[in-house]
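K.L.:
For reference, the structures are reproduced in the following blocks.
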Structure 1
Amino acid sequence: MPLDPQVQQFLEQGKQQGSPSAEQIGPAESRRQLIESARLLGPFPELASIEDRTIPGPAGPLPIRIYRPTHSATPVGVAVYFHGGGWVIGNIETHDGYCRELALASGVIVVMVDYRLAPEHPFPAALDDCYATTCWVAEHASSFGGDPQRLAVVGDSAGGNLAAAVCLAARERGGPRLAFQLLIYPVTDAGCDTPSYHENAEGYYLTREAMLWFWQQYVPHAADRLQPLASPLRGDLRGLPPALVMTAEYDPLRDEGEDYAARLSIAGVPTRLIRYAGMIHGFARRTKLFRVAQQAIEDAGQALRQALEE
């Protein structure tokens with residue numbers, strides 16, 4: 001279908017403003033601009049509690065934020081969230097609003113980690129931090145009202161890549177046990193050569209050139225990009241947790257996300273795929289701008305709630 005009218009308006013405004021892309025202005029300025037733009041996505045919902053903690057990481061302390069949607073007398077499921085941003089930009093603040101909305105929509109506790117970013121910390125630093133956080137949550141969930149037996153991983157874009165990779169790592173390393181994976185327009189392969197990469201190469205928010213640049217920052221050595229922990233689509237997907245994969249029609253990453261969902265199903269993993277027609281990459285966080293994003297947060301919340309119910 002054609003672009004959603006609300007998306008069309010968003011893209012036209014961006015074109016008029018002439019916002020430069022990440023590969024043009026570099027990591028530092030891109031990070032600053034994303035933080036500024038994230039503040040415009042609110043107002044965000046209030047929750048029962050939001051707590052910042054610091055946990056041990058593989059290379060030093062890791063900041064995390066714990067979102068509790070309600071004061072529950074019994075332990076509830078926990079979703080560990082990995083933010084997007086091409087492994088180069090983004091942090092807890094840029095995705096704070098989305099994690100609030102996800103916690104409220106799902107009724108589960110959401111834990112987001114401020115993992116190390118490239119190019120200062122290339123692959124596998126971000127993955128190591130995300131896996132370490134998932135292990136910490138599995139061991140300490142009871143300290144913040146969570147049930148370690150009901151644990152999911154969630155990520156958008158590059159965070160979806162990290163969530164998929166954490167599932168592979170958990171299987172190979174003997175834990176922790178994961179009940180579900182929610183992948184929101186995930187990066188699953190470094191090839192950058194699918195039909196959707198060429199159909200949506202530019203003009204739809206995320207560009208092919210930007211993704212090539214993000215890959216260069218995250219995994220500088222091209223040969224390393226073929227590893228399943230970098231490109232999960234190239235791995236053995238048997239024995240992974242059930243999944244919901246969400247894609248956007250006008251997204252360069254559409255095909256690799258849908259290919260990943262198909263591969264999961266072929267490998268015997270219960271998988272559901274939802275393509276959001278007329279949408280672009282990054283739409284899901286913009287619930288105040290796009291009506292379809294409101295539906296997507298409801299879909300994500302329902303999937304987590306059902307996967308992590310007692």
Structure 2
Amino acid sequence: MGTKLGVLIPTREQILNDTDDAGSLLRLADAAEDLAFDSVWVGDSTIARPRHEPLTLLSAVAGRTRRVSLGTAVMVVPQRNPLSFAHQIATLDQISEGRVVLGVGFGIGSEPVKAEFEAMGAPFEKRIGRMLESLRLCQALWTGEPVTWDGRWTLNDAVLRPRPAQTGGPPIWGGGSAPGSLRRAGRHFDGWMPTGPAEPHVWAERWQTVCDAATDAGRDSSELTGALYLTATIAPTKAKGEERLMDYLRAYYGPVAERMRANEACYAGPVEGLGEWVQGFVDSGVQHLVIRFAGDHELQMQAMARCRADLNW
């Protein structure tokens with residue numbers, strides 16, 4: 001099976017442009033399916049980086065499309081009640097007839113994110129443990145069998161329906177490139193989708209760490225998906241592309257834009273160079289590329305679709 005290609009729908013960018021409209025986002029999802037992209041992704045935040053609510057938006061996308069997978073990049077799981085969250089994901093998976101991929105994270109340690117946790121009524125401390133327990137509880141609930149749970153949450157013979165369309169629930173992908181994130185992805189998740197690095201050989205080394213952790217945990221590493229979330233802007237020249245990319249990142253991330261540029265996989269320049277760059281990751285083992293385009297989304301999606309056809313994957 002060839003490398004899969006996904007696109008991030010620009011929910012955050014809509015708000016940055018002072019546009020609340022959701023129709024244009026849904027039309028981009030339609031375009032992604034028409035252009036033979038394999039997946040459509042949305043991010044998650046409430047007040048730290050305001051945007052459209054991801055599961056509601058993906059439900060609308062599910063009703064308009066028939067083929068593309070629907071992914072979260074990523075859901076901040078520790079902010080959510082796992083019973084409600086499991087119910088939402090199971091329903092979305094049924095609406096989409098089994099097309100959900102659940103990208104998960106625990107939230108970075110910035111002041112806006114801490115304030116978001118507080119506003120959501122969720123403790124920021126020990127959020128990694130909270131995320132892991134929450135996901136275990138979701139998976140138990142997704143069986144449709146009675147669940148008794150005594151932990152951060154308490155359930156007594158609780159039964160959740162509907163079950164997800166995918167037996168056992170959708171695949172869960174973790175992100176992050178810190179050693180702990182790599183080990184968690186291998187031990188607990190079905191895939192790994194970091195936002196970097198920018199060098200294919202470094203991605204391959206980290207992916208090997210994920211696979212080794214899976215093997216050490218008694219899991220079959222060949223069943224895991226190695227993915228990469230990257231940011232790209234297609235422009236006539238590298239210089240023009242870099243200018244557009246940094247304008248985009250400064251609007252998106254604010255004062256930490258330069259640091260994010262250094263740590264994330266980013267491309268700026270002609271489409272031919274983008275093809276060569278992503279091919280390096282494909283050759284290093286990336287199985288699913290998720291691209292966040294910096295502006296001009298439909299035009300850049302069209303260019304990337306042509307590039308993919310030329311690369312024959």
Structure 3
Amino acid sequence: MEGLISDMSSEAYHSFPNTFSSSQLKTILEDPELFYRKYIAKSIEKEEMSAFDIGTYFHCAILEPEKLTMECAVYGGVRRGKEWTTFKEANIGKAIITKSELEQAETLIAAIKASTIAQSFLTKGQPEVSCFVSVYIYAGDIYAKGCVLKSDGWERIYSGDFTLAMKAGVKLVIKVRADLLGEGFILDLKSTTGNCKSDHLMRSKISAYSYDLSASLYLDMFTIGSDLKYDRFLWCFASKDYGNSKTYVASPNNVKIGRAKYKKALLLLADNIIKNWVMEESLGVLEPQFFENEWFPSIESVEL
């Protein structure tokens with residue numbers, strides 16, 4: 001499967017086999033062994049968190065409100081007992097939230113609806129568009145559709161080089177799904193905590209959760225997959241506790257850093273596939289935390 005798909009359900013997208021998403025790339029970048037256990041060996045069960053279901057309700061209510069009753073359900077009790085089991089069985093495949101969680105979701109929805117900037121973008125795009133792109137890793141480089149990945153983006157190359165990469169490289173199918181795909185831009189709805197209007201706080205969230213990796217990967221994959229130019233990525237943050245929102249544009253530096261992250265993740269993934277996921281043992285050296293250096297005026301002069 002290649003290119004853009006505008007009518008793919010969320011369930012079909014997430015269950016599509018032999019593909020890799022931005023969340024998976026973040027995992028292998030953080031911990032290759034965790035990636036193996038979670039996605040290859042499948043010895044770690046899929047996480048089920050109420051925050052995910054609240055996010056699903058929030059996204060659906062903003063992007064596809066006509067599908068809300070089909071995709072989500074609200075449970076009036078607590079998540080235990082016979083009634084809960086019966087309710088789950090009657091709503092298989094739906095995101096289920098409780099009444100208290102519904103209040104959080106409605107706070108997020110109201111915050112986005114109150115933002116004229118967010119609404120100005122949300123009315124100019126198509127929601128929930130998926131894209132699949134085959135990439136090939138060969139000799140330390142990453143190739144796709146006659147292009148090679150550079151720090152500033154994808155560049156056209158000689159067809160012979162791309163043919164060699166296809167024949168001798170490791171093939172990976174990357175999947176991305178835009179919350180909203182507009183003309184030249186991609187918008188991503190984000191539920192969070194804290195003050196969305198604090199640039200410092202939102203900057204730290206982007207770094208902590210590698211939102212920059214996703215932004216860059218989405219821009220690049222949709223550009224390659226559609227042969228159109230996507231060069232603006234917007235984070236539309238809404239706060240559960242502050243009840244406010246703010247929309248931010250990913251800067252060129254954010255995109256460049258994100259691209260470096262996803263390139264390293266793809267190389268790690270290909271390398272582990274070649275090694276058949278054999279985790280090599282090595283001897284490590286642990287340095288002290290930087291704040292521990294206060295114990296000595298000059299840590300370099302201390303003989304240990």
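K.L.:
Identify which of structures 1, 2, 3 gives the largest calculated value of Kirkwood radius over Cα pairs in Å.
P.N.:
If we compare Kirkwood radius over Cα pairs in Å over 1, 2, 3, the biggest value is for 3.
K.L.:
Let me ask something else about it. For the read-out distance in nm of label points 7 Å out along Cα→Cβ at positions 43 and 67, a value of 3.6 was computed from one structure; give its label from 1, 2, 3.
P.N.:
Only structure 3 yields this read-out.
K.L.:
One of 1, 2, 3 was used to compute Cα Rg over 2.2 N^0.38 Å, for residues 91-194 alone, and the result was 1.57. Which label is that?
P.N.:
3
Values quoted throughout were computed directly from the atomic coordinates according to the rules given, and no laboratory measurement underlies them. Predicted model, so just to flag it, every value in this text is computed and none were measured. Cβ atoms are built from the backbone, for glycine too; each structure is taken alone.
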